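Have a look at these structures, which come just after this line.
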Structure 1
Amino acid sequence: MQKRPVVYGLDIETDTTVDGLDPAVAPVVTVALSNPAFDEVFTGREDELLEQLDDRLATMEPGVLATWNGAAFDLPFLAERAGLHGIRLGLKLRFDASIRMGHEPLPGHPGAYRARWHGHGHVDAYRLYRGDVGPALRVSCALKSIARLVGLAPLEVDRTRIHELSREALHAYAASDARLARVLTERRWSTAARFVDRFPVGNAQVA
């Protein structure tokens, strides 16, 4: 039996003093990585945290990055912000029009992407669970809603007021979301394995 790759949850938080959903104006303020052995949070000056994150991913055991809606938000957001700083990340994105979205795309982007980052594959856990919920069940496919549905205890804050959180609270919140994305992926690994992005060599673009 093939060994399951290590899964790393990844989540970002953006500046909510401006339009935190627009990478043209909102910097990334925090990125969290989660693994059963650790939770790591990157913060500080945006250019420095992006470089530190990329360096860390380059040195970690190759595995799978698990995000929640990362195909349409976290990863293209990070790629665009890095581009504004002239930073070349190990993140490679490929637009895929076949990925269905239930919301408008990130400003300036056509939709969702397949991704790789250094030696890591990517799986968007949102896609694993969205078929389980809907209007009939009165449950959204938001990360916190799904976490509560399966008995997990997400850390709740007002996302529109991220900028008012203390450093410690922001770190805890980002780490919680990264951990949830990881755990939800691990719980459905037999399905998640089929959702890991296929990324042909030489067929990549940076958002």
Structure 2
Amino acid sequence: MNIIIPAILTSDFFEFKNILNHLSATEIIFPFVQIDVMDGVFVPNKSFSERKEINSVPHNLDLELHLMVAHPLEEIKTWAEVLTVKKAVIAVESQEDIMAAIKLTRELDWAVGLSVNPETSLEKIDQYMDHVDSVLFLTVTPGAQGNPFIPAVGEKIKKFKELYPHMTCSVDGGVTPENIALISSWGTDYFCVGSALVKQPDIKLAYEKLVKSLETF
């Protein structure tokens, strides 16, 4: 598939609104825009606390929540009234009943995925594969944009694609025009891109560079 998804990581709601506006203005069709949701517990940083206020931000984008939180069940409830949320990605390492969080996500009529930290084994996710739509592999230590890229995750993704060839696989963390073709070679379907896309002065140009790198693969 080779689809690029912008990833927004910020603690500032004003910055979030600005990025969302810029993404809308590009007129690029993104399947989702990912919001990194952080609680200061599961990862050191916290994201912005505004929820319903997002409904007042004019945009034409579907939102995916990447829940880097210890308690996803309670976090999902805080987003239930945000009209443009269409998917939640739950960290398999969270401290809560994963199946309960998946069930609530389905009740909200959202798609659901799991995220896997670089050090987490594939055995941790096996029991959930019949209940989710996708798996997101972190290729950085989660919690901040700009953390170093961890290429060793590629071997885990290759193994995952052997075990689950029809499951959608995405990568998040340190994706750039210089390494996106390598990441694609692992069997990746979706690329969640933060700093190399949403932090760039010209988002459309940055997107085109990523696409060109993929086309040369």
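Here, each number is a calculation from the coordinates, and none is a lab measurement. Everything numeric here is computed off the predicted structure, so don't read it as measured data. Cβ atoms are built from the backbone, for glycine too; each structure is taken alone.
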Practice task
Kindly point out which one of 1, 2 the value 0.70 was derived from, the read-out being FRET efficiency 1/(1 + (r/R0)^6) of positions 25 and 129 (r between Cβ atoms, R0 = 35 Å, to 0.05).
Solution key: 1
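Suppose you compute relative contact order in percent (Cα under 8 Å, 6 or more apart) for every structure in 1, 2: which one lands on 28?
Working: 1: 28; 2: 19.
The read-out comes from structure 1.
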Exercise for the section: Of the structures 1, 2, report the one carrying the highest value of distance in nm of label points 7 Å out along Cα→Cβ at positions 9 and 81. Expected result: 2
Problem - Origin of the derived value 45, 25, 21 (Cα extents along the principal axes in Å, for residues 73-152 alone; candidates 1, 2) - result: 1
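Name the one structure among 1, 2 that Cα extents along the principal axes in Å of 43, 42, 30 was derived from.
On the way: 1: 42, 40, 35; 2: 43, 42, 30.
It must be structure 2, since only it matches.
Using distance in nm of label points 7 Å out along Cα→Cβ at positions 161 and 185 for the comparison, can you identify which of 1, 2 gives the largest number? Display every interim value, and only then the final one.
On the way: 1: 3.2; 2: 1.1.
Going through 1, 2 one by one, distance in nm of label points 7 Å out along Cα→Cβ at positions 161 and 185 is largest in 1.
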